[in-house]
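These notes open a run of structures that come right after.
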Structure I
Amino acid sequence: MSEVPFDPPAGLPDISQMVFWTAPRDERRAAFAELRATPGLPKYPERFLEGSPFPPGPGYYAVTRYDDVWQASRKPELFCSGHGSNIVDLPQELNEFYGSMINMDDPKHHRLRSIVSKGFTPRHVTELEEQVRAKAAEIAQRMIDNNPDGTADFVADFAGPLPLEIICSMMGIPESDYASIFEWTNTILGAADPEFGGTYERLMEVSLEIFAYAQALGESRRENPTDDITSAMMSAEVDGDRLTPQEFGSFFILLVVAGNETTRNALSHGLRALTDFGDQRELWFNDFDTHTRGAVEEIVRWATPVIHFRRTATADCELGGQSLSAGDKVVLFYASANFDDSVFDDPYRFDITRSLQPQQVGFGAGGPHFCLGANLARREITIAFDEIRRRLPNLRATGEPDYLQSNFINGIKRLPCAWT
């Protein structure tokens, strides 16, 4: 780790240490509750991956209350993304390399989002429904066939393959490359976990591999378009402007990583929640259509697959009672906001009948960076649990999850499950 430039706030939980993110979940919940109750915004030092060539930055303010997260998200002119959405400061080229449009502000953000959204219109997502259902049925049956004793790892056998194979199929990626995509995405989002590399050097190595793969795919589809989203995006024009292969390469990293990891973890946390709160499982599965919308939003709230995103103040201002200066980093902790008891009644109760207002912030708290794939993710979660209800109605988690070591992704690496 690089040298820490200052000490964390005295008397408050130190959420900047990786040891905090490996602590029991109830300890983390209690820590965020304490931060939400603390006036202002506590400031924390920055810590980095082993081997990172980038020096520590000036630290960041932790934004943990729901209303403050929402306010910052809806004011992009005051809290920008163009300096990076992760805590660490990277050169702008690396920001856009890793995060594509999530690390951009308008007009660059609007231009890129306008082009790539051509592949995510409501019509496209609706047309994908039968493909998603067929894939969910195939993977559920594969899990049954490959595990005749009725026990499996839910992540490896269902929650991992489903979004991965759907996004790869959408992008026109051949099945022979699925395993490579899976490994690459695990490494990029699990960079702090020793199981997936744990070093800056490994992160860069994998990033260059997936970028080169994406560029080649984009160039191929521009020359020889087929019926997939890659072709749709490479041929899309907005005011005569098209994606370059380099832009597609960066967006590809964002798309396959976000489209795979976040839905995978929503499904895994969802099964665990439906196991622990059996009454909610019975309520949903016995009247699926009535409760699906609420159940999906509650799963996303409960899972909050992306723990945080950073913004940077563009001018002197105030947020959450804290005076900020231009250039200050603020980190929006969705994992705290989604459990803010001033907003959500009994937030640690998994409740599929919870009101849809106020909205959970698992897809972001509104604004221009609201998740482009939110509707696809909702569709995947709905269909996945519908197939489970139909084919494996007694499927349950049977042990503790093996959590990803990360302060960015609320990941589950393994989750034992069983069915009768």
Structure II
Amino acid sequence: MTLDKLLQKLSLRHGRWGGWKLARMEQLLASGGMTVHGPFLHIGGTAGKGSVCAIVERGLREVGLRTGLYTSPHLVEWQERIRIDGKAIGTDELAALLERWIGRAEQLAADDLEKSATGFEILTAAALDHFLAKKVDVAILEVGLGGRIDATNVVQPDLCAITTVGMDHLDVLGESLEEIAAEKAGILKPGIPAVLGPMPRRAEAVVRERARMVAAPILPIPSWELPQPCHLHGVEQARNFPLAAAIAWHWLRIHGKLGEKNWKKCQAGMAQARWPGRWDVRTVAGRRWIFDATLNSCGLPYLRRNWKNFCTGQTLWPSIIAGSLSLRRAETLLPFLLSIAGEMTLVALDEERSLGKEDWTVLLPNDLPLPVGIVSERDLPLLRPQGDPILVTGSIHLTGKMLAVLAEEHAEFVPVGDL
């Protein structure tokens, strides 16, 4: 079966929060004789976890370790989610893995529909299978959503980390900061050390209580700064880097690989880390495009600061293209974008949860101070935004689609590539 057909089958297996069960994920892995013990490093949090994963992976790879990296969602192609040494898994390899694990999931579901694995569970099983088969020295796993009953939480890692806790995914994680923190803290395991990034005090209290209950040591974060020059831009990466450096440092220490020479290599590697789509400044056909997937309220303060730093002396951002898969997120993001844009295009994305044209129309105020267009995702190739620079923000889905459109129009443009 082709990869496209397998991915279609995968997309049909959406699971709702109430139906996500670690026991089902464990049964799926057991059906393939898969062990959950391995060289795993598990990273969760409301924001920044993808960037932190990428920075840690690049640093440990520079030391000479064979690395695996599992992140979600992808920007342009599904293969980006599973990487070995920074390179995305091949099309044929991914197809073979998905065919194997979809088959196992279907066999389990034939006896009991309660055992019907979600698409993310199947993809996670495929990633773990790939990493163990390739005998990686360390597999860095990004939590998909929440933590406590996320599919990635079946692993027994060497080290855990939580980047931050904020108000996002309220419909599935809980309506309070404390409830969300409890879900994030669910990745902490008995005796497994953890690194915590900066988070609100109320959230930190919940996370530290969970750590106390399971006797998970909380490791310190030294004062490292984002090196210059580097490929990571935006003020949020100045927050992410010390956490990522601490994770890499502690992982090397735990495994007896922390020497002066190795640490210098690791630092040099982290300075070369790339994470496309997060304050990602590109020049395309002589004009600057900035791709910044500001998904939630945690990211909005950084978008504000990045705009002020980048547009010194400039009152309005010439052109903004925005989309959202969440009404709550759109309600948070839209007022700020309207206050800084010279012109704006809102995109109704081809996703089940996405805001449609009617939703955007309802959210817009009657007395618009700027021209605003509303288009469908299929119309992205027809967009001709004016001005320079152009900001693409909001949904990661939109960021990826716009990157793909530019790659189609400009043969020399590489949307993602190796990390």
Structure III
Amino acid sequence: MATYEDFVKNAIEQYQKLPQETSELYKRYFVAVPFELMNYIGKGNGNAAEIEGIVDNALKGSIKFDVVLTSRSASSASEFAKIEEAGRHFNEGMHSNEEDKYVAFIQAYAKNVVVINVPKNANVKLNMLVSNSDEPLNTKIIVNVDENASLSLFEYYASTAANTSSTGAIHEIRMKADANAEINCLHNENDKTVVLAFCKNRIDRSANLRFNSVYNGGMVTRVRNYIDANSDMSNVDVTEIVFGSKTQKFDVATKILNAGKGSNASLQTKAALMDTSFCIMKGYAKIARGASNSRSYVHERGILLDKGAKVDGLPDMSVDENNVKATHSSATAPVDADTVFYLMSKGINETGVKKLIVNGFFSSELAKISNMPMKELSMAVIKRKLETKGFGETPEASTKDIWVVASDVNKDGIFKGHYKYRE
């Protein structure tokens, strides 16, 4: 019988053996992590004072973090979230060491697992702070939502690293019938940090999962998500926002699957890039045989705010069933020069013009987020980057930074209000 020590040994072997990209579809389209992360394990220093500063600054102290994870410690103040040793869960995982080089890396070096259990008919809200130091931080986040229960989870990813480091997180989400969950991840790590993010899920009949991610920080971001509407009448809605500056690189690959009858699966990815930042958006949708009367779509959009920025959109779709609705699209364009000239002629400077454009570009996606800490802090970090091109610092935020509210979005999720410029 395999032990946890065998599992870790296999994970290290897979990390050393596997290429950066294993997908035949995307083997020519990926962003490589430029160094061996394993070399940095055990070489970092924790900085409790900086972690406390992040906590104090977030939303002017109005966010209470129920769970705090650092490279050296983990704690939970919630009855619904427990910190457990990684070895207790190695036989139960949805992810395997063989599927991806960095899945193997995370599973080999994850010290702790966060286990969130939402009991039947409960309504739970949780906030989590995840912050790496010079030592990489690897963790698994296991979410179990019981029948008719509801979870709103906000995860804020920060960094105090002064040298090369990484943050690696694997999500595994299980939902029973008629359960609802909104999982929100805001990545605002500094420019010394590689961001690694993976997610898989299993949901029962009529369950609803919304997975919202904002990728604002990190030197290199690598995302591999597999979000499935795998039961009859189940619904998954994935929203991804990428905002890049300087030399940041983003590789965001998400696959959605319709496997249940009458299921709905949607993926919306938007990227706005400045300077020489680069993003690959790889959205893939599959409707499996037997998933009749289901709906699926992949929607990718990019805007280039500077000439050196680049977006590659690679949408794809496979449909193995009749009587379904399925669409996919991708479009990227530079900012229209005539629009910029017109707005600047009205007295708005170049930074103000970019604020207007980016705010409008992301508004409909941000408006769909019901979790207020996620919405407000996402808007604050985007605003900070527009003003300074920087990232990695936790700005103050408040409701005055909200550009669009839910009432500005119609039932189809289309923004129908007016954009307003804010100083």
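Derivation of every value follows stated rules applied to the coordinates shown; laboratory data play no part. Because the structure is predicted, anything quoted here is derived from the model rather than measured. Cβ atoms are built from the backbone, for glycine too; each structure is taken alone.
A few remarks follow.
- Ranked by FRET efficiency 1/(1 + (r/R0)^6) of positions 237 and 277 (r between Cβ atoms, R0 = 25 Å, to 0.05), structures I, II, III are topped by II, which has the highest value.
- Test item: distance in nm of label points 7 Å out along Cα→Cβ at positions 117 and 389 calculated as 3.1, pick one of I, II, III: I
- For relative contact order in percent (Cα under 8 Å, 6 or more apart) computed as 17, the structure of I, II, III it came from: II
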